[in-house]
Structure P
Amino acid sequence: MTFTSYTPRAGRREWTALGVLLLPCLLVSMDVSVLYFAVPFLTAELEPSSVQQLWILDVYGFVLAGLLITMGALGDRIGRRKLLLSGALLFGLASGIAAYAQSAGMLIAARALLGVGGATLMPSTLALIRNLFHDAKQRGKAIAIWSAATMGGIAVGPVLSGALLEHFWWGSVFLINTPAMVLLLVCGPLLLPEFKNPAAGSFDLPGSLLSLLAMLPCVYGIKEIARNGLTALPVIALVIGLLAAAAFVRRQRTARHPMLDLELFRHRGYSVSVLMNLLAMFALVGCAVFFTQYLQSVRGMSPLEAALWNLVPTLAVGGMAPLAATLSRRMDRAYVIGLGFAIAAGGFAWLSGLEPGSTLWYVMVASSVYAAGLMMVMSLSNELAIGVAPPERAGSASAVLQSGTELGGALGMAILGTVGSAQYRSGIGDLLPAGLPAAAADAARETLAGAAAVAGQLPGRAGAALLTAARAAFVDGMHAAVLGAAGVMVCAAVLAVALLRRVRTAEGAAVTDPAVTDPAAGTAAPAPGATVS
């Protein structure tokens, strides 16, 4: 009798389940950006202070980033489907509370609850994909679709927000989440098997608190430094976060039942993939701020018009993730990831030739080029990181991957935003009209929006000259940011090729996941790598 190993292939049920998993993926990423247009409307009704307005915008991302690792580890212990459905229930209820919030404090609390729900949904979706798709080719395609949906949700958020606000009240931007969560709660138990790690042991509460204390102050500190420069509170927050991160690592080395298997970071495929994702988001988020401001403040588009044009790069690169997956089966994925970074570098370098009067197609094509390259990188990095992680650790592995993504975006805003702002201030400084009041001069030097407001108060040619100069200075700042991003992308391409060559997922090894149960029958499903006669 001979024994052969086989890898189960996903069928119609698994692909239908993927469609269900895309619902929370789209909505969680949309909620990062859906408030962009709603702020003036909710401000008029709820009258938040300036501090409260910042917390309305930021608390969702802070809580989401802070709880990702905790929720990923919790899913490994209690079951990823159970955590996903619990998160869907919380996300739907919090969306309803946010939609009908009667005060700024109530809205902040609802946004924090949305962050808790989002933190349960995101690592659960990617971990379930790891357990549903055991065949490497199919899993690569599924993660490519997941990556495209994540990026698409961020781009669609402002457009959907603008369209809803033209016809409904500001709370409608939240209420759109509820029917999708109801659909997930109905379809999830029917289509999604339960997966958990039976050997995970008890939950590491001290480790969870340390991970929260590490992520939340770091993300807060980085974003505040990007917004207001080096001040005492953000720097203190960063120091606290870094000290907590060191304590968290030490805890994971010594705990009897750690949240994270630190041995996973010894695998180049995982640790380098986390780094590649971080660098990709660094460039993407760091330059997206300039791109949006260019469309609105330099080209004079309305917010909704700018949001619609923002969709063009997203739509243009929809097929890049599947293409990257196909190429990675024909050649070493290190070269495909390196190629993605090189394409992104070319797109950013192309944008360095942008001028205030450049044609719109120039902007769109250059943006589509860098978005295409980054889509290739992120889809393959996600697929590799999840592919090398043991199935029983998929929840915590995907949570760390997404935490790196959050940090990369925050670092991009801080570093590239600072570079661009410094160049803007340098360029506008000598062009301010003589005799301008000190407060107005400071406002014009700080941001392009401030310069536009000052220009509107100046008579005739003086105002027009200041606005023209401010727009030119902003574009110079954008040049500095995109060239910085291009340089990072070139370095990332070299690192990808040097560190990821010949890295493979262990598809040929027998991988067992004993705690896989069928949602309908409640019986154990075949484990990948099982042997049959």
Structure Q
Amino acid sequence: MTAIVRGLPSTHGDSYQLNTTTLIRHSARTYPEQEIVHRTGDGGWGRYTYADAYTRVKRAANVLSALGVTPGDVVGILDWNSKRHFELYWAIPGTGAVMLQMNLRLAPEDLGHVAAHSRASVVLVDESLLPVAEALAPHAPDVRAWVVMTDKPLSGITTTLPDVHHFEDLMADARDEIAWPIVEERSAYSACYTTGTTGRPKGVYYSHRGIYLHTMAQAASLGMSADDTVMLITPMFHGQSWGLPQSAVYSAAKIVLPGRYTAEDTSLLVDAMIAEKVTVANGAPAIFQPMLDYIRTLATRPDFSRARLLSGSTEPALSLSRGFHELTGADIIHAYGATETTPTVTVNAGVKPTIAGALSPEERWNLKRSQGLPINGVDIRIVDPDGNDLPADGRSQGEVLLRGPWITERYYRGHDDADRFTDGYWRSGDVGTLSPHGYLKLTDRLKDVVKSGGEWISSIDMENAITGHPKVAEAAVIGVEHPKWQERPVALVVTTDGEELPLEEIHGLLLGAFAKWQFPDTVLYVDRLPRTSVGKLDKKAMRAEHSGIYREAR
């Protein structure tokens, strides 16, 4: 670790603590009339203002105190992107307690582990998620109070949960004024647990200071202001919806909370974007692609020319970015981050003006495939297997290491994390390159990179090239053990019509981007690709299923 030197003391108000409550308190004071649009329990839409929301935030904080919540306690939330969830984003950390984000995509046993490991004492649950709460309750013995959030009276709720309270009844009795405590800024404001494919979820506890600095950096990188309308598509129950709730409030932007939706029907998201003139939204390609498909069916194409659609999870296909731009004017902005990074690390908000003139239109589109430029406050290293720094030449591939005020330095409560941190940096497990102009491009996961003949082959780049075919719905590339070459790439492809494509046609898609020796020898056509509980390609399962291909061929 680099030594910290102490210089001459400043006269600044360094004792002023960076607290999350400050963000909404300031915006409610300055923009009390700004709107928050939210989905209602009956599937309609409601509206209220920042001033209204802040009043309810104060009431909710008083409710928590009445339930015995004190600084340092952990309070869980089981909810969709709702009005109440938004209010609790501020009320829980405002008391000095920790807001536990409970990922609805986890199995009940894992959710129970999250509640038990964090020692959550109170859990607030939306009525629609009572079955989830009831399934995890036996695994979470420390929870002493369950608070049901519903528009129905408590007498109309049936549940096996013990010690049940009714949120709106408590809110009706609560005071709407509060003397907010000043929380030491290094205290945890929220906790989120990783969704790794091996082992139990690991706890990442975010500080007030970390999310505050992340908020300002993210708002600046996206150019957010009170003239924006921000729709939170990414779940608020994981990775704090990529920090967008805080950045939206910091910017005093209008906010749209879409509640519950499914990837199978994203029409309500598009309709809300049109009705509310949304200019900033976040989501994964698995959500944006169905949205684009729905837009193609509309008689009148919407004007999203001011929209910046923050896309993460996986690299968006160029066809998706081009499609949104050509049909609506929207800009798909590729970004990169993880649970451990709060999450935003890089943002690809466009071509730097200093190099724009030297790039052709096609090169500009290709640059959008990269994860983008590091936002201010984040240090990035690319290292080889021995930990040596690699040059920023756009070709040298190594593991991505990250450090900064909102990058975690350890996991919570006893997880073996020695191999995930080095010299103050978090080891991401991602493989990537840095270009001479500073753009990060991920080429694979360390566990997924194909190692053939002593060279690395990027499965991500190969997948994106294959999905460029109009008849390919999705593709995955895995490395399979080979008796001569260590591994060889195998492509698993889902076509739109169920028909197979000639191998030469697949290889043709890779010309120019890959050497011929890197082309997959085998392409398997399948009905669907296995995915993990959070919707990512389950390459571990694919490798296990197809591990014998080349052994059987001998």
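Observations on the structure shown:
- For mean count of other Cβ atoms within 10 Å over residues 293-300 computed as 18.9, the structure of P, Q it came from: P
- If helix-only ellipticity at 222 nm (-39500 (n - 2.57) for each DSSP H run of 4 or more, over all residues; to 500) is computed and equals -8500, the structure in P, Q: Q
- Distance in nm of label points 7 Å out along Cα→Cβ at positions 309 and 477 from the coordinates reads 2.5; which among P, Q: Q
- Structures P, Q were shown, and relative contact order in percent (Cα under 8 Å, 6 or more apart) at 10 was computed from Q.
- With volume of the Cα convex hull per residue in Å³ derived as 149, matching label from P, Q: P
- Comparison of P, Q by mean count of other Cβ atoms within 10 Å over residues 13-20 - largest value held by: P
Any read-out appearing in this document is the output of simple, stated calculations on the displayed coordinates, not a laboratory observation. Since we're looking at a predicted model, the values are computed, not measured. Cβ atoms are built from the backbone, for glycine too; each structure is taken alone.
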